Structure 1
Amino acid sequence: MELFELKTNIRDARGKNAARVLRNEGRVPAVVYGDITDAVAVDVLVVDVAEAIKRSATIQVVVNLAVGDAEPKVAIIKDIQIDPTSGEYRHVDFQIVALDKKIKAIAPVEPVGKAAGLEMGGLLQVIRRELEVLCLPLAIPTSVKVDVTDLKIGKSIHVDDIQIDGIEIPHNVNFTVVTVVAPKGAKLGEEEGEEGEEA
């Protein structure tokens, strides 16, 4: 995975006035934490943050982050505070991560194939459009692919059915991820009866 490099400046000035000055210069206040003793206050160019997000193939943005003159380290954008009115970045949180330790990230669900139930008029419904995954920072999936080819009307794929090498999907309940439902006005029993007659 090729990572976008973000360069930050260590900042001493704090408070609303200092933040206003930074934003007028096209920069945004930020904080870096992780494998360092104390959090470090920094600032970063807004255009660089936007470019990192744009280039990221995954929802969880991973970057090479340079804090001041130090060597870049792999980090994730943990949080971005955005002004709800102007859309302006207000603050960014970066977390330094270890390459050999799994992190939690979010990946979109991607149905693959054409569900068998669609041929009988069924409708494919994606119940969970995103899933939390536990994986190494450089192994975050661009999506969680779910094969729906064999899915008939009234059948579902649950989180326990999804297996990805090297990636865990933490959960306490075996919730539904994708299902095929009967078309409006059709009774599930009728659909299953028709299917049984064909068999």
Structure 2
Amino acid sequence: MKKTWIILAIIAFFVVMGFLSVKNSYNSMVNMQEGVTAQWSQVENVYQRRSDLIPNLVSTVKGYANFEKETLTQVIEARAKATSVNINPEKLDAQSLQNFQQAQSGLSSALGRLMVVVEKYPDLKANQSFLDLQAQLEGTENRITVERKKFNESAQSYNSYIRNFPKNIYAGIFGFEKKAYFEAEKGAEKAPQVQF
């Protein structure tokens, strides 16, 4: 009889320890997943800030009659495309993140072309509204870089956690999936050529 109670106590101990291990791992995965989702919201927030600044920039630039309308049209179209790509934070896979990144890259490229064309217009470059918007856009681009870095760090912590043993088993059982990372754009590893 005494042996039976000892065996039952040992079994109960392992059941309770197993339950606590699963519970703690599950709760940690939920917290980390929520952290990735929250950080993704911050990334979207700074991209939205950039998108919100563009109509003001376009309005300021439109005031200069000789300005190339094609460049403005490209910026407006790129903004529309960038704002149309939305990602569900629950499905942050490589393909959806790549689609988002491509749309945002198109907008960055169009803004870059706009800034190059602006160099031909000294009056526009001296306009205080334009200078303020340009400074805000530069600041926003820096914020985007910072938030993308934070997102990658958050996703890396989460991904590492769910891939460690035995948490990988729990993650598989409960459906926790690896999150994608922001990656450098193709060709970013090559230094731009500057010619004088």
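None of the figures in this text is laboratory data; all of them are computed from the coordinates on show. Please read these numbers as outputs of a predicted model, since none were measured by experiment. Cβ atoms are built from the backbone, for glycine too; each structure is taken alone.
Given that helix-only ellipticity at 222 nm (-39500 (n - 2.57) for each DSSP H run of 4 or more, over all residues; to 500), derived from a single structure, equals -4500, which label among 1, 2 identifies that structure? The partial results should precede the final answer.
Working: 1: -4500; 2: -27500.
For helix-only ellipticity at 222 nm (-39500 (n - 2.57) for each DSSP H run of 4 or more, over all residues; to 500), the value -4500 is produced by structure 1.
So if we calculate Kirkwood radius over Cα pairs in Å for every structure here (1, 2), which label has the highest result?
On the way: 1: 19.8; 2: 20.3.
Checked 1, 2; max of Kirkwood radius over Cα pairs in Å sits with 2.
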Seminar exercise, completed: Taking FRET efficiency 1/(1 + (r/R0)^6) of positions 132 and 180 (r between Cβ atoms, R0 = 25 Å, to 0.05) for each of 1, 2, the highest value is that of structure 1
Exercise. Which structure, out of 1, 2, was relative contact order in percent (Cα under 8 Å, 6 or more apart) derived from, given a value of 17?
Worked result: 1
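Once distance in nm of label points 7 Å out along Cα→Cβ at positions 28 and 156 is calculated for every structure in 1, 2, which label goes with the largest value? Mind showing how you got there, number by number?
Values: 1: 3.7; 2: 1.9.
Across 1, 2, distance in nm of label points 7 Å out along Cα→Cβ at positions 28 and 156 peaks for 1.
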